[in-house]
Structure P
Amino acid sequence: MADMPTPHDSSPDDPLPELSTVWLRVFLEVARHGSFTVAARVLGWTQSAVSRQISSLEGALGGAPMFDRLPRGVRLTEAGRVFVPHAEAVVEVLHGAGRELAALREVAGGRVRFGAFASADSALVPRALAAFRDRHPGVRLSREEGLTPRLLERLAAGRLDLAIVSTTGRASLDAYELHHLLDESLYVAVPAGHPLAGQGPVRLAQLADADWISGSHRPEGTLLDAALRQGFRPRIAHVVAEWTAKEGYVAAGLGVTLVPALAAGSVRPDIVLLPVLDEGAPARAVYAATVRGRSLSAAGAAFVGVLREVAARES
């Protein structure tokens, strides 16, 4: 049997002594069995070690004996009987904390707060959520939608654990740990009767004179940055935020719009998607971002892993 060392004693004058959890565990075993000898056998210790733990506990609580030492075993004193429910409550709280921490390590509990930009919600996010829920049903996931700069602000403020962001938006990513998910190409959505429909990949310069539908009055910081890189400033005829609404404007012949690959699988049948020729680099990269130097929980790391798996299938 092991002869356990005695923990550091607190001052008897301390009104809130630092009680060792070892003392509490030993106390409850002795109270349960009415014997130092039986408690020592259950704990795998020596009887003298058990006796020292009880003496240390009694000293920390002001010297009042917790047990009457009898010729055969021990019996709780009045002080011991008063102390039992308090010791049980403390031990139960600690056991509960241990169970919750174990659940976090095993990705069986906890929560992950994440944000995502709109087109990531078309396929990448819901498929990752479904896969993650199947593997880790005990983890709570909460999601926000927003543009990349806003999501990064929320992430930096500690209101999100991770954010699915893109290089569109001109936000600085230097303060973040970036977990690459995919490189995303672009399509131009045109009405079904458009002269370029059915002609294959296009350069954006071929649509320099077109009316454009965009989520902003200015192309900077949007997908239309790609047009600026190809040497022309697009004429934005309509500002429309939602993807489905943009498609309705295209179908009505009011202009053309850019559609990222993540949203390309859910377009309406009366418009045509034309792949945009890469001019040396993908239109944008997509990342799962976390704050550099801030620990990510096991559940958060597992969610990033699932996002990577789904992204690999999407790209």
Structure Q
Amino acid sequence: MNPILSVQNLSKSYASGFQALKRVNLDIHRGEILALLGPNGAGKTTLISIICGIVTPSEGAVTVDGHDIGRDYRITRSLIGLVPQELTTDAFETVWDTVCFSRGLFGKAPNPALIEQILKDLSLWDKRDNKIITLSGGMKRRLLIAKALSHEPQILFLDEPTAGVDVSLRRDMWQLVRKLQQSGVTIILTTHYIEEAQEMADRIGVINKGEIVLVEKKDELMRKLGKKQLTLHLPEALAAIPAGLEAYALTLSEDGQELCCTYDALDDKVNVPDLLNALIAAGVRFNDIQTTQSSLEDIFVDLVERAS
């Protein structure tokens, strides 16, 4: 299946010499949710701005549903909805008017029923006649999403959509995003909330210093790069790790009452039953076992540190 969005060897350099993007390659599948993670200044917003036609690339190509963003600008832009980080709206327009105006910008015929449904989905219907200046920050964030959806895009970019939004509103937005995906919309999400990516995304992309570090299915990423830790709580303190257990790379806590084994999730050298049998054979007794696995946040931090 052809990707709905394809980025090939995309680079962006500024007159100052700063290179924001370095030969980025990325294919996005129709109907997926891709979470793009990266520290501040990694190139996330630059990448989105180029795809949306706001910034001109230095080299490379981007196609949207088979159309080149340069040659077929009007077509590609009409296929994309963008929710930017900044809350930039005309403060004295009403909610209804600004969403209808956004639809008209793309040459779409008026569709009051669609606008009504979008506002209801975003809990903005009761505010439809309010001037934007009267809205709270969270409501303004919802309004940006309504404006982006007004022309019925096939691809939706959400650039930090829940920044500064309370937890309940964030969960409302997650539900909306899932509903959009179910209707066939492809969604690219940038976020600093790692739990947001872990909750919603089908695939995770990590960008750092203008380069794509990896793009991987979320579950596969967790399986490949996740680390597990086995902790054994001992009834009696050990002075040292018994001989013969070197193969398991065990560590002993300072008080001698915990033995830990940290290993990659796919490491077939660590067999937990074999480890426990080896401990028993070495005369090590334990009264409790605890296992933990690294989160997506742990993996992200590790990847960024390795790429730096």
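Okay, here's what the table says:
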read-out	value
Source structure (of P, Q) for helix-only ellipticity at 222 nm (-39500 (n - 2.57) for each DSSP H run of 4 or more, over all residues; to 500), computed value -11500	P
Read-out distance in nm of label points 7 Å out along Cα→Cβ at positions 30 and 278, computed value 5.1, structure in P, Q	Q
For 0.80 (FRET efficiency 1/(1 + (r/R0)^6) of positions 94 and 166 (r between Cβ atoms, R0 = 30 Å, to 0.05), calculated) the corresponding structure among P, Q	Q
Winner on FRET efficiency 1/(1 + (r/R0)^6) of positions 54 and 198 (r between Cβ atoms, R0 = 30 Å, to 0.05) once structures P, Q are ranked, highest first	Q
Rg/Rh (Cα atoms, Kirkwood Rh) derived as 1.11 - corresponding label from P, Q	Q
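Read-outs throughout are calculated quantities, based only on the coordinates presented, and are distinct from any laboratory measurement. This is a predicted model, so every value here is computed, not measured. Cβ atoms are built from the backbone, for glycine too; each structure is taken alone.
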